[in-house]
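Enquirer: What follows are several structures.
Computed from the coordinates by the stated procedures, all read-outs in this text should not be read as laboratory data. No experiment lies behind these values; they were computed from the predicted model shown. Cβ atoms are built from the backbone, for glycine too; each structure is taken alone.
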Structure I
Amino acid sequence: MTQVGHRTARALLRRLAVEQARCRVPSLTAAIVRDGRLAWFGGRGRVGDGEPTAATQYRIGSITKSMVAVLVMRLRDEGVLALTDPLERHLPGTPLGHLTIAQLLSHTAGLTAEPPTAWWERTAGIPAGDLLARLGEEELKHRPGRRFHYSNVGFAVLGEMVARLRGTTWLDALRAEVLGPLGMRGTTARPRAPHAIGYAVHPYADVVLAEPEHDADGMGPAGQLWSTPHDLSRWAAFLAGDTGGVLCPDTLAEMREPAGVDDGDTWSSGFGLGLQLSRSGGRRLAGHTGSMPGFLATVWADAADGVGVLFMANTTTGTSPALLTDLLDILEEYEPGLPDEWRPMAADPDLLALTGLWHWGPKPYALRLLPERGLSLEPIGAGGRASRFVPRQDGTWLGLDGYYAGETLRVAADHLDLNTFIFTREPYDPAAPVPGGVGDWHA
């Protein structure tokens, strides 16, 4: 089950074997996806009497949250809700009603991390209605929007909102809208054979202890699901951009945008809309980690390179955070990806005439033509604000990113009007309508 060369597969398997042996993991699987296809799978240790396979189930914990987030974004794209909506509009009767959907998705709502129940990961859950009834103002730990604070409770609330808006359970909605269309039939709420047993490994002896497993019920959207390396590989491909019609690619890109950071000024890890984010070795990764008693799992995707990577293990703690980035490094070293082949494109003559040199005051900018009639405005030299634009039906252009994201660009014969800023062909062209007027250049 590999599309990489023998030397690459051997190097990847060795890194996995070192991890399983040094970290004393009962069983460990990993996989790499490239361009939407499973490129490599490896397994070490034992599940029952044999090695784990791509069909072996493991619990994936909080990776469940990223799938629930896709359901929320589908509702947004359908116009059922807006991310700026307060929760009260769709799930009335809770003390959390002033929190917005976006704040809940990005863990910036200020909610407590854990529910007001017994240790929910190790005990049977309570129904969503009972859970909501237990929530009070004491569950609000920070001013909404002030900071990132991871909240399992927030996703339990989002899962119940999805259930009410869809008129079914969050799990049935997930099966119908995400898991089924993506072919993830090995992803279930409770374990099915073959599956790994969750273990805690003794810190000072090579012995294990079986961990409990229950139906989390109302907390299910925060971490209920079990899955397989095969299915999680499909999820990695989805996160890398192969959305299979389940979600608009632009919406997935929106989910990958940073909404909060988890490590202060260094900003190496953060959170978007339901997706964890990581910057490592020049890569921008999006995905999610997952842990439940007896299980660890992580899936990352690098959308820029179309690559995804994952691991699944049946241990409560102990794996190295560098495992997946090490696997990506090995793939890059042994079999680096090829850039997309450059090909000339057809160009609208009117758009082609717009390209070239423009000036924001004295600062030179280059306007370039992009595929699908897009435009890119980039500073020449150091400093300046770069943005891309797409056309709108009224003849204006909409900013996609950077400082001018969401702003309007208007094109005239002798100037560009970018949200009141005037760009001219010559520095401060006196023939253009530059606000404040233009005098003479002098020594």
Structure II
Amino acid sequence: MPLETTTVAALDRRLAEEQSTCRLPSIAAGLVRGGELVWSGAVGTVDGRKDGEPATDDTQYRIGSITKTFVGVEVLRLRDEGALDLSDRIDAHLPETSDSEFGHVSVAQLLSHSSGLQAETNGPWWERTEGGDWAALLASRPGLRFRPGARFHYSNTGYAVLGELVGRLRGVPWDEAVRTGLLHPLGMARTSLRPQAPSAPGWAVHPLADLVHVEPEHDAGALAPAGQLWSTVSDLARWAAFLGGRTEGLLSAATLAEMCLPIVVNDNPGQAWTAAHGLGWQVWNLEGRRFGGHGGSMPGFLAGLRVDLETGDGVVVFANATSGMGTITVDLMTLLAEREPLPPTPWTADAEQVGGLELVGDWYWGTTAYSLRLAADGGLVLGEPGLKRGSRFKRTETGWVGLDSYHEGEPLVAHRGPDGHVSHLDLASFRFSRTPYDPTAQIPGDVHPDRWH
């Protein structure tokens, strides 16, 4: 459904403000809803001149580290195919790394930037110089800055390693694996390793004058998996739809959700943390709402992709400037959510919930009271998720299993008395009864013979 005219006008104005106040040669953006591009806009000219070539939603920009999300998805596809395990040491697949400092780090640690591997290369500034091949990178002896698993440490070098892993297991260069496995099936024909016209040149804008300076563009070689892909608003909107759940069968919903779990917190002293890294994706917790995506920057370019993981609404933004872009990514999503909120899902009765009806009601864990209710998706909700160990549960063949909070992954089993009615619940060994310390509920440690006294 098209957006309201007033919404489009507000989005267009906000984009124009960003280009003007942040002094960006050009900026292009798009919003995704329901898996479709519902708005796009572009302001400025690709060369920053008044009479230059206007930017459009088909102008290619370098997306920088958003490239890492494609590499991460391809690694998880290999995992789902049985080619690797996330806990595998990297030298199990790249044996030449066994003599390096990082041969023992795991695939999962590389994906989540928790391997401790150095951020950049030992050679010259790789973003501005021609890159060497994998052998040259390995010969430069990249090292560990921290103990693997100890903390978050962003590593472009780590994604060079993952790119080599993808290429080795697929039997083709990493970018070809991404192109045939992801880009082609998703119809992303304008996403490529090197720029394809029409494309924007990269500019640096002087911080104290209205002047520009050309930035270099080259093949980064072994470091290309860390930030070399180019894309357009129309193309990257399809990738945002992918993250929003439109995976077109290329990745299971369960694996996509696994990739978006926050594994390592991006902790900055003196600041409340809101950002973390999952398996290839950045994740944010903003006032209780979860977002996924990634940012990107290279000399001459800035990019952003962010998706509300609950609604699937998403945004993509590009600019051809080395620095300067402000809060446009969040602001565009906020304008969409506030001006055109998604309608609530209509309520309907669900006869399949009858099977769980005998479990609902009041339960007690020791002296703590909980309410157990059926959710709209057929699962159970114990208390308030996140408070006092409240959790959601989904049905399994043997009972129920926790989906979040303290009890995530833990089993919930309903036990019956001689009369066939549910007498108590067993949640990972914790015993829940209909009244506090019900003597008929087989409370571990027994109930005092005087009971309540």
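Enquirer: From which structure (I, II) was P(r) over Cα pairs in 10 Å bins from 0, in percent, for residues 275-330 alone calculated, if the value obtained is 23, 51, 23, 2? Show your work: numbers first, answer last.
Expert: Numbers: I: 23, 55, 20, 2; II: 23, 51, 23, 2.
Here the read-out was taken from II.
Enquirer: For distance in nm of label points 7 Å out along Cα→Cβ at positions 323 and 435, find whichever of I, II sits highest and give me its label. Mind showing how you got there, number by number?
Expert: Details: I: 5.6; II: 7.0.
Checked I, II; max of distance in nm of label points 7 Å out along Cα→Cβ at positions 323 and 435 sits with II.
Enquirer: Same structure again: Could you tell me which structure in I, II was used to calculate Rg and Dmax of the Cα atoms in Å as 25.1, 86?
Expert: Working: I: 25.1, 86; II: 25.7, 91.
Only structure I yields this read-out.
Enquirer: When distance in nm of label points 7 Å out along Cα→Cβ at positions 75 and 403 is compared over structures I, II, which one is greatest? Please report the intermediate quantities before stating the final value.
Expert: On the way: I: 3.8; II: 2.8.
That would be structure I.
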